[in-house]
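Below are structures written as structure tokens.
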Structure 1
Amino acid sequence: MKHSSKKIGYGAGLEYSSELREKLDQCRYFYLKSPRGGHFNDGYELIADIVYENSSQLLTMLDILEADYSLSATKPSIAENDKYCYCRPVEISLDKETQWLLVRHFPTNKDPSIYINYVTDELIRLIGNQSSWYKVTLYDIEVALQYDTKLEALKKVPQ
């Protein structure tokens, strides 16, 4: 996909436009989260929350998202220099056995890629910001629309 040369989006220095709003309205899974401000040091985020019913459904969804993950019987320790590469380990139950799931933030080496912010015992949070943690651009929304097809496949995963 060609990167738009227009500097439109949400955030400081970006121009808001009706084209931007129309593209955002086309997103079925991603939504815009405005910054809370103050001392939160946050910005605009393009977010998708994917809810799952059980551990096997979670693993199937991670496969569809082409996530890089591993399972282990013991809680994995993350080296200090790798702590920003992985989501916090999540305890799951597979075949009545406890397993620890460790997920890398970025799916396999793909560009553009959706950032896996975190995995909990009930949802996967995805972030669609491509070039800034503080701004959402037209390009970010265009990439999120590409991912809508993958996310649509998640609805068909058996529970």
Structure 2
Amino acid sequence: MAFQNRVLLYTTISLLVVTAALYISANALPIWITASIESSTYTYGLWKVCNTVEGTKICLNAPLKTDSETMSMRAFIIICCILSPLSVVSILSILYNEDLKKKMFFWAKCLAVTTLISGIIGVAIGINEVVKSKDRGGKMGVSCILAITALILNLAGAVTTFFLE
């Protein structure tokens, strides 16, 4: 038997799977910052900028080269999108091959903590962008809320990886 506590194993895997899904959703959705000015609603994401005027929505791809804060936020959230599923894969690989147990536990812990650190940096930059947009009527959008939720679940998942045996 690979694990002493199956409930903890399934809890950890579930937390990390949900974390990965939330980071990927936060990265993909174009709603990091929302601003309403008169009859127009603007939404800014990591990759798209959308404008809704009288029910008509127009979205444009954000420039690939933009300010350093947005580029940094993109980079750290993308790192989270890559590393978070890898931490799940490393734990799941132990279920199929117990010979990998020691190495894969090490990698699962490293990946979960690295994702957490990357998420803290990316989400902090994102929240800073929201705060800077407050003077123009900006509010926190769905993507930002998803990223904050992912960060909280990532913290829980990283902690639980250290209790797996």
Q.
Comparing distance in nm of label points 7 Å out along Cα→Cβ at positions 104 and 136 across 1, 2, which structure shows the greatest value?
A. 2
Q | Structure from which -22500 was derived, helix-only ellipticity at 222 nm (-39500 (n - 2.57) for each DSSP H run of 4 or more, over all residues; to 500), options 1, 2 | A | 2
Q: For structures 1, 2, calculate FRET efficiency 1/(1 + (r/R0)^6) of positions 56 and 88 (r between Cβ atoms, R0 = 41 Å, to 0.05) and state which one comes out highest.
A: 1
Q) relative contact order in percent (Cα under 8 Å, 6 or more apart) was computed and gave 34; which structure, 1, 2, did it come from? A) 2
Q.
One of 1, 2 was used to compute Rg and Dmax of the Cα atoms in Å, and the result was 16.8, 53. Which label is that?
A. 1
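None of the figures in this text is laboratory data; all of them are computed from the coordinates on show. All values reported here derive from a predicted model rather than from experimental measurement. Cβ atoms are built from the backbone, for glycine too; each structure is taken alone.
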